[in-house]
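Have a look at these structures, which come just after this line.
A short reminder: the numbers here are calculations on the coordinates, not readings from a lab. For clarity, every value in this text was computed on a predicted model and none was experimentally measured. Cβ atoms are built from the backbone, for glycine too; each structure is taken alone.
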Structure 1
Amino acid sequence: MHAPLDNENKKALRDGFGEGMMVLGETNQKVVALCADLTGSDRLTKFQAQWPHRFVEVGVAEQNLAGIGAGMARVGKIPFTASFAVFHPGRSWDQIRVSGCYSKNNLKIYGGHAGITVGEDGATHQALEDVGIMRVLPNMTVICPADATQMKKATIAAATHPGPVYLRGGREKQPQTTLEDADFVIGKAEKLRHGKHVTIIAFGVMVREALLAAAALEKRKISALVLNMHTIKPLDVNAIIDAAHETGAIVTAEEHQVNCGLGSAVAEVLAEHIPTPQVRVGVKDTFGESGTAASLMDKYGLRAVDIVAAVEHVLERKRKNKLPSITPATKNARKPMKKKRKKTKKTVKRARKPAKKKPSRKAKKSKKREKSSRNARKKAAKKRARKAVKIRKTKKHVKRKKARKPAKRNVRKKR
């Protein structure tokens, strides 16, 4: 299922990328490597020395790196472009979007030194948003291996996978988590541990922390299922739905912002298919800072103890079978509620008016007939009144005529 948690075989994810590139260099003549002035950091020094005619040093120009790589893909090569994740895809996102994804070119991108474990390099070099900006791109595949062993397998698999692929790497050395002989399939989650009470889904360095949390929970008789979700896109939807059915509670853990990363992707699946209580463990919408990898993991809540606390919270929600309201982070996050009036002696409860019954169709028709007949009677009465007035006026006129007859004048006859 997974390597022993107490093993001391430590390697950085970037070492796995370098080993994978050497295998591809020997087995596939179409594979070429491009770098932006970070050949040693991205572990491409051996590839450059072995196959100099298949290596291009672009310099500090990440946008050109993506453009040249896309051009090489257009003529049938399989280009692997490498730099730090904050620069590539950070600064070259537009070129990746148009020349890589929109054009459906076979471009492979390695974003090294990702996450907060870059440590002393500080906030400007700690890529905590790269998964989010890459998984929204159509035609893009996003892979975040758990350790160096899996990174090597992922690099080799990316060469034969059609279309653009993003590989997320790191600098800090981590103990081996996955088994050497374990299969790696793009888009297929790896079940590292069985459980029935809660599911922990993680990627990258957080997979080991998830296993440590599951071991701690086992002592408290809480059985945790652990999924290594190494492929964020395409996401293994079936594995998430099955886990939700089995356990009924989900915790996601990532060395990334809680927004737009693994937690958001899992929440989308649960909302659409099987609504399930979920708690996300990750960096809480903030930038990092300079410090050792271990101290930063502690400070930003990316340890096994933080996953255990999240499991306790999600299990409480599972028991209550309802989602409790979350305390707002700021005072103005919610509108203040109106205060209820206190009951005094003067206040008297008003009796509620009985609800009016809706009249039936028969009653409506009879009411309509009655109304029309009433209107007809009114019209007839008005007509009679007008007629009577007319008659009275006529009689008056006749009387006046008779009264106004001129008197006969006495006319003298002419003599």
Structure 2
Amino acid sequence: MKLNNILLIWLLIATVGTYQTPIVAQPLSINFFEGTWEEVLEKSKNENKLIFVDVYADYCPPCKVMIKEVFSHKDVALFYNQYFVNYKINLSNKENSYFTQMHQIGELPALMFFDAQGGVVHKETGCKETPEFLTFGKNVLQQYDKAYQTNNEERKYMEKLMSWYESGKKNTANLFPNKSPETLLIQYAYLLKEYRLPYNRVVNEYLKSQKNIQTNINRQFIYDFAISLDNNAMNYFVDDISFFKEKYGSNRVNDKVKTACYNTTINAAQEKDAALFNQVAATAGAANLPNSQQFIFRMQSIYYESINDWEAYAKAATKYITEQKCSDPILLNEVAYKFYDHITNKKHLLEAIKWTELSVRIDNRYNNNSTLMWLYYKMGKKKEAIAAGEAAIAAAQRDGETDYSDTMRLLEKLKK
């Protein structure tokens, strides 16, 4: 298949169908990387992605609107997580004040795009609606991503490699003097990655051909392609994880495994591929990630919510909270509200009430009491719902800056 035809298919996949999926739930959000700027640049280079930076401040209302309504939109999350390394800069932190002068930021939020060298390639300011935010993200990708660039010697060389590979790697000596098939496979895999074209088959073929997988070249190759579970590089990476932790440090290696699992979860959700998703838990366990059960549950949440399999979500949540004896009030409230919103099984709803009651005992805040009110209301427990609603409003008035109008309306309805 000609390179230009493959690129055309890739463009269609990236641009068609953006607004066809209604938001039944908000299971996803933009996944913002936590680390230093140097680590962001390295991640950008390793994954061959541009960098999106949300420059915001705690005192900025439009910034909060973007976080709540745009970054959590399913289409936005899927697109930005797939094509960008995402990062946040909080200007409320005095250590980040230099960023304002360096990049001449006069309005928030500032929505900025950087290349892997840290150069600014695009900047927008002000609150954006979802279609606009998606559109200029795609425009940035099209203008600056190498996959869209045409007519250069590197592309011609890549098309030559593509023809060689698809024809069964024939006439190697004539087409590429002084280069072995193994060297050509390495070059071809890196070029496919650079141009965002399918490379997993080539990666797997090269790795399978190697008798000694622990050479310097092969370890570097494994490190560079262990960015999802769609190819076998991560399997070799985990098998040799002690070496990589010694070379790069445990935190960096753990983050790499988590990123691969996250990328695979997104891919599996888009394809509704349960077999691919099952590899996530196996990989996280084999890599001995810290708090691996919590991480696996987060991936389960993303996957099951994305495919709207709420029964599977309920089982996974119940198993995690019960076995881990979870006492995090934020997580308990988050899961319980999803049960209210999507679950009809009374046994599951009674579990959610127990979790929310625990969250209230641990942290008597508005959100926890409000969720409890809605759960009681769904179960037909009017008296308990009224008590929880009154407690929620009292907490909101005590803490301030909370919109409790929905709670007030339900409370008024219950008291009639």
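Here are some notes:
- Source structure (of 1, 2) for percent of Cα pairs over 18 Å apart, for residues 175-270 alone, computed value 47: 2
- Origin of the value 33, 25, 18, where Cα extents along the principal axes in Å, for residues 215-278 alone was derived from one of 1, 2: 1
- Looking at Rg/Rh (Cα atoms, Kirkwood Rh) over structures 1, 2, structure 1 comes out largest.
- Between structures 1, 2, the calculation of distance in nm of label points 7 Å out along Cα→Cβ at positions 135 and 319 yields its largest number for 2.
- When mean count of other Cβ atoms within 10 Å over residues 159-166 is calculated for each of 1, 2, the greatest value falls to 1.
- Parent structure of the calculated result 14, given that relative contact order in percent (Cα under 8 Å, 6 or more apart) is the read-out and 1, 2 the choices: 1
- Given 10, 40, 38, 11, 0 for P(r) over Cα pairs in 10 Å bins from 0, in percent, for residues 127-294 alone, calculated: source structure among 1, 2: 1
- Parent structure of the calculated result 3.9, given that distance in nm of label points 7 Å out along Cα→Cβ at positions 367 and 391 is the read-out and 1, 2 the choices: 1
- Structure (1, 2) behind the derived value -12500 of helix-only ellipticity at 222 nm (-39500 (n - 2.57) for each DSSP H run of 4 or more, over all residues; to 500): 1
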